[in-house]
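No value in this document is a laboratory result; all are computed from the given coordinates. Not measured: the values here are computed from a predicted model. Cβ atoms are built from the backbone, for glycine too; each structure is taken alone.
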Structure P
Amino acid sequence: MPPAAGAVGVEVMPIAELRRRLHRHGGADGARDAEGAGRAQRPDFHLLLMVEQGLLWHMVDFADYAVTDSTLLWVRPGQVERFGDLGAAIGTLVLFQPDFLDPATAADVRLDDPFGRTLWQITGEDAAALHRALDHLAHEYGTTPMPAPTRSAILQRLLAVLLLRLTQATAPVGTLPAEHAETFQRFRAAVETDFTRARDVGHYARALGYSPRTLTRAALAALAAAGVGAKEFIDRRVVLEAKRLLAHGDQPVAAVGTHLGFLDTSNFVKYFVQRAGTTPATFRSRYHPLKPPDPH
């Protein structure tokens, strides 16, 4: 559900309002959505979720996150999401288009980072400041109508305050050696560009001017907790996109494989099974419960 028309690129609403909308517009399916068994969505806008009371489970890219009054959830364009029981919590959602913020603020908060954090821990004074910023944004959003340019400027600046507060208060402490950090960032960006056509480390090593061993060391250093090397990083990105397309889209499995650079459907199915532990059709059935499974 994108920001409403006429909302100058941003919309602020209580969780209860989203629940009412899903129920009103979805009929029986909408009622089921409101109770937390809805279909997965893949928005082309940003979504921020803060809970004031209760607990809301939210799936983002096939990981389940517990959103409470000490966290903020940030879903970015292109990620797949699914709400849990919307009746289990009281809170606020902020939806905004990718081009709503001014370029300087967008750069400061790393708005375009496809690897940005999803769940942000907020405590103490930081939490109080974020809640004040959100309350101010919600208040101005709900005020008496004013000229669109003025309203847009006010909301843009208040959203900027919220995101700057968030990203500055919870900025991670860097521990990765500089040479590994730069190498991994370049590798990660290249994978994001080329993963649908190249799955071998050698392709990226040649493109970036590194040896495959250097890329593997950089990936292992950056992702030490997960023990993920360069090849595993590439494969995880391919499988993530496959899951996104299967969960949200209606393309046949063969078309998903072709989109990801597989010339043969059976090779794609084998690749997916080895890395996801299930067939594409079975995986899709978890997110399309009313749709007959794909024969593949």
Structure Q
Amino acid sequence: MLDYPSLVAVAAVAREGSFEKAAVGLGVTPSAVSQRIKGLEDRLGAILLVRGSPCRPTEIGARLCAHVEQVRLLESEVIDTLPGLTTRTAGPATLRVAVNADSVSTWFPKAAATFADETGGLLDFVLDDEAHTADRLRTGDVLAAVTADPAPVVGCKIHPLGQIQYVAVAAAGFAARHFPRGVDGQSLQEAPMLRFDRRDDLQFRWVREAWGTTITPPTHWTPSTQGMLDMTLAGLGWSMAPVMLAIPLIAEGRLVELPPHKRIAVMLYWQRTRLAAQLLDRLTQAVRKGAAEALRQDARCGRRGVVEVVG
């Protein structure tokens, strides 16, 4: 039988990143948290946490943390259905989900608000690139994820959501300075470019599709969707922006779309654990409904989840 008080301590440290913060949440001393975890590690004969700043779970620790979160969710639902249990020692159930930054900045907030209004549930967001959020499911770090990975994670259900569209944009002044004779492979090689992080290759995909070439231009790193848009507006570089955010700015003349006006899109999926939990079902319903209202549903998906949007 697993020692659940000790497992809860492991999960709290993994979630908060330190013994001190975990202790505050659990209402005990940091020493008590340390003793529980050390005792559990001794009994299991395995290290569950890598001590550091922040503390991180080992592979075994991550699996046990995922188990604790699933038990917590199921227990919460059982308590809600038993009329004799009128008081709860814990607050509303929290679902930990992985979402890409562009979805958080565009269509996902409405779906999240709908879920919260209807259920009272709480969400713990893990932001990651859409090509890597599925890895969070594989390790048990989250219960569900918005992902560009079309391969179902073992033990999960997958639902196609639609395509989030992107457009290549720059501030008008930047375009005038860096593309005086028009946009082509050479000018794109020389003009500063904005990228989200080193895993983000959307700009390179656009250049290959639009101009049939590869580039290695000067690059500014801006790990924020809104931050990248603001930097683009300021004239720091050109970037790929979600159409939902870029179109109003193009209409106002604050941004210009780069020739040849070719847009691309990334197919998104919702993957969630098969855990039979009503709260997770309700979140799935809200996410699918929000995606159906906001994302393009009729583009054709190509390799690696990238589609070309025609017209």
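Once relative contact order in percent (Cα under 8 Å, 6 or more apart) is calculated for all of P, Q, which comes out largest?
Q
Could you figure out which one of P, Q the value 131 for volume of the Cα convex hull per residue in Å³, for residues 76-163 alone was computed from? Computed on structure P. Comparison across structures P, Q (criterion: mean count of other Cβ atoms within 10 Å over residues 124-131) gives the highest value for Q. Can you tell which of P, Q yields 1.17 when Cα Rg over 2.2 N^0.38 Å is derived from it? Computed on structure Q.
Computed over structures P, Q, distance in nm of label points 7 Å out along Cα→Cβ at positions 52 and 252 reaches its largest value in P. Out of P, Q, which one gives 1.00 for FRET efficiency 1/(1 + (r/R0)^6) of positions 116 and 188 (r between Cβ atoms, R0 = 41 Å, to 0.05) as computed from the coordinates? Attributed to the structure labelled P.
Looking across P, Q, the calculation of helix-only ellipticity at 222 nm (-39500 (n - 2.57) for each DSSP H run of 4 or more, over all residues; to 500) that yields -13500 traces back to Q.
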